[in-house]
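Got some structures for you, see below.
Every number in this text was worked out from the coordinates using simple rules, so none of it is lab data. These numbers were taken from a predicted model, which means no experiment stands behind them. Cβ atoms are built from the backbone, for glycine too; each structure is taken alone.
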Structure I
């Protein structure tokens, strides 16, 4: 239960902050619009927070040796973020009636954000796990 809470709190907090910044500062949405979008995203984050943590941990076990260099950690966190978030985003778009062309355009537009946020999110996730006193997995 602590792992679920740590991973989910990390996902909600980080995604809310980054998403709101992108929506308001980059795309020019109003704060009210961003708040509505962020609130609509919470159920999705509640469902995907822990699975993302499991997936990220699995990639680190698969691709790392005992000690992981900062560059390798950057690469793994970026890979995890891209390969997990793009399919989730594409599914959400498809479920809400987006065409294939719209899905590719939208997914392409968030690529840079996902590339830049992968490692910061990984560091934040580890910090949240420590905050919740979640021990590292074997």
Structure II
């Protein structure tokens, strides 16, 4: 059995979530946001995880998510609050889901579980002024 494309399965699941669509539309990127991406947006990538030879085809990747927002001059709502709102929507979409079917093409996959490993951390990008993000990590089990 070949290894699953964890990134494609996670992205397909997130891209169908109504709460995330309302905030970012289709701006869910893997492994990183493209240069000059419109914000708010989510970037994610698999940073490690586990798999077992005894249960092939069931990886458990650890996934880093970055929820990005940009501060526009004169906006009443700070970008840090918008990044946190996006993080909350991501949390609602993933935390505690079990045995959730994701169809890509004609193939069904399952997210057996998703559990937050590290709560959202508010960060300011020092290299790019006015960019804010909330960083979080989830453990996801796929089949």
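Work out the source of 3.2 here, i.e. which of I, II gives that when distance in nm of label points 7 Å out along Cα→Cβ at positions 44 and 76 is computed. List each step's numbers first, then the result.
On the way: I: 2.7; II: 3.2.
Going label by label, the one that fits is II.
Matching task: 1.8 is the computed value of distance in nm of label points 7 Å out along Cα→Cβ at positions 92 and 116. Pick the structure from I, II. Mind dumping the intermediate values first?
Details: I: 1.8; II: 1.3.
Computing distance in nm of label points 7 Å out along Cα→Cβ at positions 92 and 116 on every structure in I, II gives 1.8 only for I.
Assign the value 1.6, calculated as distance in nm of label points 7 Å out along Cα→Cβ at positions 20 and 68, to the correct structure from I, II. Before the final figure, lay out each step's value.
Values: I: 2.8; II: 1.6.
So the calculation was done on II.
Given a value of -7000 for helix-only ellipticity at 222 nm (-39500 (n - 2.57) for each DSSP H run of 4 or more, over all residues; to 500), point me to the structure among I, II it was derived from.
This value belongs to structure II.
When relative contact order in percent (Cα under 8 Å, 6 or more apart) is calculated, the result is 37; to which of the structures I, II does this value belong? Working shown, then result.
Details: I: 37; II: 24.
Only one of I, II returns 37 for relative contact order in percent (Cα under 8 Å, 6 or more apart), namely I.
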